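Each structure below is given as structure tokens.
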Structure I
Amino acid sequence: MLQKLSISNYALIDNLEISFDKGLNILTGETGAGKSIILGALSLILGQRAESRYFFNQQKKCVIEGTFKIGAFHLKQFFEDNDLDYEAETVLRREISADGKSRAFVNDTPVNLPALKALGEKLIDIHSQHATLEINDPEFQLLVVDAVAKHEDLLSDYKSKFKSYKKATSKLQQLIEESDKAKADLDYFQFQYDELEKAQLAADEQEPLERELLALNNAGEIKRNLSGAYYLMNEGETSAIIQLREAGHQLNAIEMFNPQSAELYQRLNSVIIELKDIATEIEVIEQRTHTDDAHAEEINTRLSLLYNLQKKHRVNSNAELLQLQDELSDKIQQAVFGDEAIERLRQQLDADRKELETIAAELSANRKKTIPGIESQVLNSLSEMGMGNAALKIELKVRESESPEVRKIEKADLLSRNGIDEVRFLFTANKGHALAEMSKVASGGELSRLMLAIKSLIAQNTALPTIIFDEIDTGVSGEVANKVGQIMARLADNLQVITITHLPQIASKGQSHYFVYKDEESATTYTRIKQLDKQERVLEIAKMLSGDKPGESALQNARELLG
């Protein structure tokens with residue numbers, strides 16, 4: 001339910017605020033007063049495109065805000081899916097700056113326009129005389145049948161399972177394609193895998209081999225430097241160890257005169273011991289170091305193999321080669337055993353399809369039982385609205401299966417996201433004329449009344465959002481207009497209805513009546529709106545009956561219409 005609409009800086013509106021009531025809300029006013037402007041502003045918070053040239057003041061931004069009571073519409077999942085804070089009283093706001101930049105908010109959380117539009121479509125249904133394309137849409141026609149059939153839980157269960165079924169079908173298609181490709185490339189994959197397996201790769205072997213080869217290639221220089229270091233430390237007449245020993249003797253000789261020299265002597269002896277150990281290790285390494293051309297050639301050969309494999313497969317390490325080897329193994333397994341996985345998935349799909357067919361058959365049976373009641377109730381409503389010769393036939397038939405070219409992996413089945421049925425509404429407004437698609441045989445006024453009858457029926461069976469009728473009463477008058485008003489009033493028993501009308505018979509049926517007018521007393525023209533009290537309603541309806549200066553008879557007629 002739309003509780004409040006605030007409009008700032010849009011078209012002829014500087015600032016305007018409307019609080020709507022539940023039930024039937026009537027908007028009246030002279031042509032051009034601004035009723036369509038209010039709808040245009042409302043459409044902005046429903047995600048429609050905005051143009052700054054419609055601003056009241058080009059130097060200020062336009063702000064439209066709507067407050068909705070949404071507790072009855074089961075929208076928590078929508079809010080969760082779009083990462084929005086759910087509130088039973090939700091505020092939609094749209095801000096458009098003078099340069100055309102737009103921002104949208106739901107409960108003060110920024111949203112993009114598609115999300116705003118998706119939410120708006122769940123809250124308000126705007127219907128005008130010319131917005132009747134929906135009634136010819138097979139999806140909408142099926143929605144009508146499902147709404148009256150009242151099998152929402154069954155249909156929801158079917159759609160959830162069908163979604164999983166289609167996902168599994170896509171997975172099967174992918175497996176088949178991958179398996180076919182794997183089979184075609186099996187010999188190539190096997191050759192590459194065998195080559196890598198034969199290499200007996202280790203993830204961490206390359207760097208140690210490169211270090212070992214570097215040492216072998218420079219063994220002579222390593223040995224010379226180690227020998228020179230050992231000589232300088234331990235063998236020469238002036239080797240480091242001999243000189244340090246002599247220094248120790250000098251410190252020891254003055255120990256009795258300088259006690260500190262004893263500590264230094266001990267430390268020096270420790271250094272000599274460490275140097276002896278170092279010299280010994282140098283000697284051992286030098287003795288182990290030798291040239292080995294054969295081993296160097298083996299390492300060279302191994303590294304060349306690794307480098308060539310890496311270059312061939314465009315990788316930089318053995319770890320990547322091993323990963324590729326695992327991938328090739330998977331592809332080989334898929335080629336060899338892929339048919340088993342495909343068959344398992346096919347069997348699962350067969351079971352899922354049978355379950356879906358069972359549910360779809362139940363949906364179809366419900367729809368079939370519901371259709372006569374829909375036809376009867378719609379025709380009764382149309383008869384009330386002066387279309388007593390109208391005829392409506394709802395055809396329910398099983399979908400035609402798709403061609404084998406389309407169904408490459410599924411058995412040719414009849415399932416769609418709504419079941420196995422296709423629905424078609426056939427209509428004529430005139431006795432003796434053949435039934436046909438509604439767009440071909442009904443005028444705009446007839447389609448509008450037909451849509452009113454259908455939406456009235458839906459409202460009796462499901463929770464619709466607020467519905468707005470924008471002058472759909474064009475082309476009717478007299479008692480027919482009175483009947484249209486009665487149907488709108490009945491419709492308002494189940495949902496909020498906002499109706500823009502020029503007919504007093506319809507205006508008199510509302511619980512709340514709003515008058516839209518132009519304020520031209522100042523230098524600037526403004527669109528204003530006011531909610532009429534009882535006496536003001538009498539005067540307004542009397543004017544709708546007879547003109548700006550109604551007589552007593554018109555006023556009395558207005559009182560009678562208002563009851």
Structure II
Amino acid sequence: MKHFTYSFLILSLILSAQEGFCQTPQDQTFEILKNLDIYSDVIKELNAEYVDEIQPGNLTKEGIDAMLYSLDPYTNFIPETEIEDYKFITTGQYGGIGALIHQEGDYVIISEPYLGSPAQKEGLMAGDKILEVNGQSAVGRTYDEISAILKGQAGTEVRIKVRRGETDQILEKTITRENIKIDNIPYYGIVGGDIAYIKLTGFMQDAGKEVKQAFLKLKEKQPVIGVIIDLRSNGGGLLNEAVDLSNIFIERGQEVVTTKGKVKEQNRTHKTLYPPVDLKIPLAVLTDNQSASASEIFAGAMQDLDRGVIIGQRTFGKGLVQNVVPLSYNAQLKITVAKYYIPSGRCIQAIDYSHKDNNGYSTKIPDSLIREFPTKNGRKVYDGGGISPDVFVTPRRFSQLALTLYGNYLIFDYATHFRQAHPEIAPVSEFNISDTIYADFLSFIADKDYSYTTRSEQALERLKSEAEREHYLSAIEKEYDELKQHMIRDKEADIKKYEEQIRELLRAEIVSRYYYQRGKVESSLTNDPELERAIEILHQPSTYVAILQGTWVDPSKNQDQEQDDQEATDEPTEPLTE
């Protein structure tokens with residue numbers, strides 16, 4: 001609601017679509033100047049007359065945010081104070097100590113120091129509770145406040161006092177900030193015996209070059225018969241990096257993406273610039289509904305050019321391009337300037353932000369407006385809603401119990417407890433959660449609160465509310481009570497029922513304490529349906545060719561895929577600093 005509460009403050013800056021549609025440039029210039037005048041008068045009068053002191057800077061930012069909120073989620077105002085965050089999003093670099101953090105109650109906790117970072121070199125560990133920063137108490141302060149203090153210019157120092165995990169050990173560290181570079185690739189290796197696997201988490205600076213280097217190293221290590229590029233949960237980044245990544249597998253001079261916007265002179269066709277690395281090796285691309293933007297450019301180009309098989313779930317559908325415009329006082333405006341179109345000519349934008357429903361929400365592109373396009377081999381593909389995979393794999397869904405144990409940091413806290421008792425563990429490929437470790441975990445959480453509500457319980461409560469409203473509750477009360485008791489008994493058995501899922505999350509969290517992000521990713525590949533399907537297809541050349549020729553019928557295309565295609569998802573999360 002706050003966006004609309006403050007919108008009157010920037011009414012002077014908003015030109016409605018109806019007004020702007022038939023106005024001449026001179027008329028629009030007059031409207032802008034007139035409304036800027038009105039806005040200036042509003043701020044002055046508020047400052048002079050409002051009953052309490054106002055903060056003009058904060059009020060103005062609220063107004064600007066409200067104005068931009070009415071457009072799309074990607075057009076954002078970036079004040080000078082947030083430039084470091086923007087620098088990180090675009091380059092993967094920032095000045096700081098190099099550690100992920102999160103909030104638990106009144107405390108900010110070290111989630112994980114990056115390997116080789118100042119935080120790691122000074123001995124900070126996951127689970128360390130931040131007590132003071134630069135002599136000031138950190139207790140009760142927010143994640144954002146602590147993050148802003150920890151970041152800063154390389155070469156400067158920050159003093160941190162922490163409590164080591166669940167012990168009483170207090171440590172004081174003086175850490176010299178450095179330029180922190182986050183790797184686009186946390187892990188790459190050989191899977192399935194002879195297939196190169198590369199996990200790409202972002203399209204920040206040098207992403208294409210890093211994938212090329214990883215691919216060449218894997219090919220030098222041993223002969224490989226295929227390559228898997230994992231773009232799951234990759235929210236995108238720089239457009240040119242998607243083009244450079246495509247260039248590894250397609251010839252120089254090939255069109256990858258075209259951007260088209262209101263200013264025709266700024267429309268661009270982006271083609272590959274360099275000699276390819278490998279034009280023939282079979283390629284599989286893993287996607288899910290959080291693969292967005294640059295991820296979709298690459299996956300869509302590989303699909304349109306019939307260069308690779310897309311495996312997983314439908315991608316998010318972000319087909320909008322942003323430019324950054326400098327403003328006064330070192331502020332910047334990230335503004336949506338165009339839509340992008342992949343080689344078949346289709347745009348994969350899923351949400352039409354220019355039209356709202358009766359509740360003021362943007363709507364998806366209607367089915368009636370979705371168009372068919374041909375790939376290079378003549379396969380049918382469609383616009384208006386992300387990249388639909390060639391091979392659909394039903395996504396794994398963790399139980400509410402497993403998600404609660406993870407979301408309430410009980411698995412994280414146990415990993416901290418485990419790390420303090422075990423200075424080292426076996427390599428990731430050999431480490432497993434033994435019965436002894438699992439029993440110790442159950443003992444650890446025995447006195448902890450991990451209450452949760454299942455979807456069935458939510459549905460039962462909705463039934464009760466409706467029955468009460470329609471005066472039927474007395475007629476079904478006995479059955480309602482029996483169902484509720486059955487659910488309580490079933491929940492008590494969930495710790496056994498979902499033991500495999502809990503062990504999997506425990507293993508990933510524990511190995512990350514010793515092997516950092518690389519270990520966590522490697523651990524997650526042990527039970528991975530999309531990866532297993534990709535390996536299977538790359539080991540079956542006839543199936544791979546049939547998919548690209550359009551003669552293969554996906555036996556897994558079923559109601560699960562239709563539901564997955566229709567599910568609403570949150571906006572893809574761009575990478576943020578700690």
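Only the coordinates and a few stated rules stand behind these numbers; no lab work does. Not measured: the values here are computed from a predicted model. Cβ atoms are built from the backbone, for glycine too; each structure is taken alone.
Brief remarks follow.
- Value 22, calculated as relative contact order in percent (Cα under 8 Å, 6 or more apart), assigned to which of I, II: I
- Given 408 for volume of the Cα convex hull per residue in Å³, for residues 60-363 alone, calculated: source structure among I, II: I
- Among I, II, structure where FRET efficiency 1/(1 + (r/R0)^6) of positions 116 and 500 (r between Cβ atoms, R0 = 30 Å, to 0.05) as derived comes to 0.80: I
- Identity of the structure behind 0.20 (criterion: FRET efficiency 1/(1 + (r/R0)^6) of positions 436 and 524 (r between Cβ atoms, R0 = 41 Å, to 0.05), calculated), options I, II: I
- Of the structures I, II, the one that -12000 was derived from, the read-out being helix-only ellipticity at 222 nm (-39500 (n - 2.57) for each DSSP H run of 4 or more, over all residues; to 500): II
- With mean count of other Cβ atoms within 10 Å over residues 140-147 derived as 19.9, matching label from I, II: I
- Which entry (I, II) yields the derived value 65 for percent of Cα pairs over 34 Å apart: I
- Computing FRET efficiency 1/(1 + (r/R0)^6) of positions 108 and 468 (r between Cβ atoms, R0 = 25 Å, to 0.05) across structures I, II gives 0.50 for structure I.
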